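*Asks:* What follows is a group of structures, each given as structure tokens.
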Structure P
Amino acid sequence: MKYQKDILSAVLRELEQHRTAQERDLAIKRHEVYARAPRVRQIDATLQSTAAQVIRVSLESGEDPSAAVAALRERNLTLQEERRQLVRSLGLPDDYLTLKYNCTICSDMGYVGRKPCACLKERYSQKLTEQLSAILPIHDQNFESFRFDYYSETPDARIGLSPRACIKYNYEKCLKYANSFSLSAPNLLLYGSAGLGKTFLSTCIAKRVSERGFSVAYDTAINILASYETVKFGGSDPEAAKAAIRRWEASDLLIMDDLGTELSTSFTTSAFYQLLNTRLMSRRPMILNTNLLPERFEQQYSAAIASRLLGEFTPLRFLGDDIRKLRRRAQ
């Protein structure tokens, strides 16, 4: 998994701010305690010099320094107990002068050696989910709230399966995809008429994958391809468009919604091919949602794009009545 620099920087900045705040708070507490019990300052100074004394004893003795080190350790334990008693005598808890970290494993540094700490991964995942929630209703649309009762159990005359059977199959596929997602996950093609749950299930996947710490980019085909036009021909904010394109091309998972609703031109076809090919070549998974049937791909785009969509994506067909209309009728 490749970390997004902006989100990773934000997480590390938060960790640094917490460390700085805790160190500032500890300095204030020390000043307070030293003023009330000057002996604590003396003990702290003595304890801080212990490491230097151990090294000096080891270098100067010329013999086994174990006994000297043990003596220093015993003295330190005695001083630490005296310090605790002094702090208690002021009516303060034993750990009042202890630097408190959120994570005791990495001391809020975010890394253990060169490896990301579990706390950094968790914070990073939270940031990803927060970022995603700004553009998607992930709190309302999730696997747990998905409803099958909107789908008829009457078999569809075209394929002999009911919309209910199809959606249960698609739901299980999407759930498994989200729970087992990795950078080697397959590409998905969700297709069928409007209002059948394609965007809903895509949102479910985005939420679950994001919660697991993977970066997810989600937008409509209209917005994505418009950014390529902005970079090529100029527009209100080309730098923002470039940043968006980098995110769409490099995110762990890209979900492109409403494919086929964009204005079809030779340029949009070329831009779509560039995005599609870039992600396929770098083996970065994609999910495409479209109202188009597969036989329309070549007519809408090109033979090269149709070949990739039909050969590199796992198709999931959606059947039934427009759920949005069913809800309005019910209301």
Structure Q
Amino acid sequence: MRINKNILKKREVLVLGVIAVIMIVMGMTTQTFLTVNNMMSVAIGLCGDGFLALAMTFILISGQIDLSVGAVQCLASMFIGQMYIYYGMNIWLATLLALLFSMVLGWITGSLVARLNILPFIITLGMQGVARGLCYVVSSGNSIPITGESAAVFRKLGSGYIGKVPIFFILLIIAAIICQFLLMKTKFFAKVYFVGSNAKAAELAGIKVTNTKIALYVISALLAAIAGVLSTARFGVSTPTLGLQAEGRAITAAVIGGTSMAGGEGNIIGSILGLIMIHLFTNALIQLGVSVYWQDFASSALLIVVIVFDTVSKRTKRN
């Protein structure tokens, strides 16, 4: 049987190898790392970041960036808490309105980036501050518990299990499959790759680059809002600190998985594998009793290393 040498060079295979090494080393080092309970804990722990990684993958492929996804995730959660607890709105209607409101924010962000041709880093950083600020304003810095029988089914979406597998994780996998299918099989996302590779050439080829970018920011905000909805269901509370630093984890996961920050390259499978690697690495540090401060240091250092590696590898290919 002949082995395709190219597959051994794919980033996904490399990430799978790192995941295997982490699991083997930790399995030999500790007795609790490879247990079903710990693996399911890792699975449900990465779900919120998972939806943000999906959003970031789309955005990065287009050659843009979105630093507001964590704040939009939080704002969707706070919106639900406010509407449900303080205004007595039906929990499902509150959820629908939270998704729609987040999509409007995504449209505003995309319009500012695409129509005014402002650097996405600046606009999305500003939107991050606006969305996060609104979270603190509407909550006065306090968490809002989601209680009552009418929210019981809603909460099961985030905290329930099918067998021993979290429903939240199942929903993430379904979303990832759908997103990967869209990337592979739809004309719109074929255009996204083209825009990310060369926006000017895409424009000359008849692609409506402005509308494409706006649509991507709407999709990004929607995925971030879904993360907020399901995180609220998981924890049973809307908290103004939800999604802090989540943008960095989403970027790291996507780039580790092979998505280029220069645009035009990437896929969902790689991003999910990158996310799994990050969370297994973090869990390993916890299992080894490493201080939380060193965990933050290691995560941030990993982000820097990944971005440098991506930049250097792209320059090497061009040369």
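None of the figures in this text is laboratory data; all of them are computed from the coordinates on show. Predicted model, so just to flag it, every value in this text is computed and none were measured. Cβ atoms are built from the backbone, for glycine too; each structure is taken alone.
*Asks:* One of P, Q was used to compute relative contact order in percent (Cα under 8 Å, 6 or more apart), and the answer was 19. Which one was it?
*Replies:* The correct label is P.
*Asks:* From P, Q, which structure was mean count of other Cβ atoms within 10 Å over residues 43-50 = 23.4 calculated on?
*Replies:* It was calculated from structure Q.
*Asks:* Additional query: Can you say which of P, Q returns 1.0 when distance in nm of label points 7 Å out along Cα→Cβ at positions 179 and 219 is computed?
*Replies:* Label of the source structure: Q.
*Asks:* To continue, here is another question. Looking just at distance in nm of label points 7 Å out along Cα→Cβ at positions 67 and 171, which of the labels P, Q belongs to the structure with the highest value?
*Replies:* On the way: P: 7.7; Q: 2.9.
Result for distance in nm of label points 7 Å out along Cα→Cβ at positions 67 and 171 over P, Q: largest is P.
*Asks:* Given a value of -24000 for helix-only ellipticity at 222 nm (-39500 (n - 2.57) for each DSSP H run of 4 or more, over all residues; to 500), point me to the structure among P, Q it was derived from.
*Replies:* Attributed to the structure labelled Q.
*Asks:* If distance in nm of label points 7 Å out along Cα→Cβ at positions 27 and 107 comes out at 1.7 when worked out from the coordinates, which of P, Q was used?
*Replies:* P
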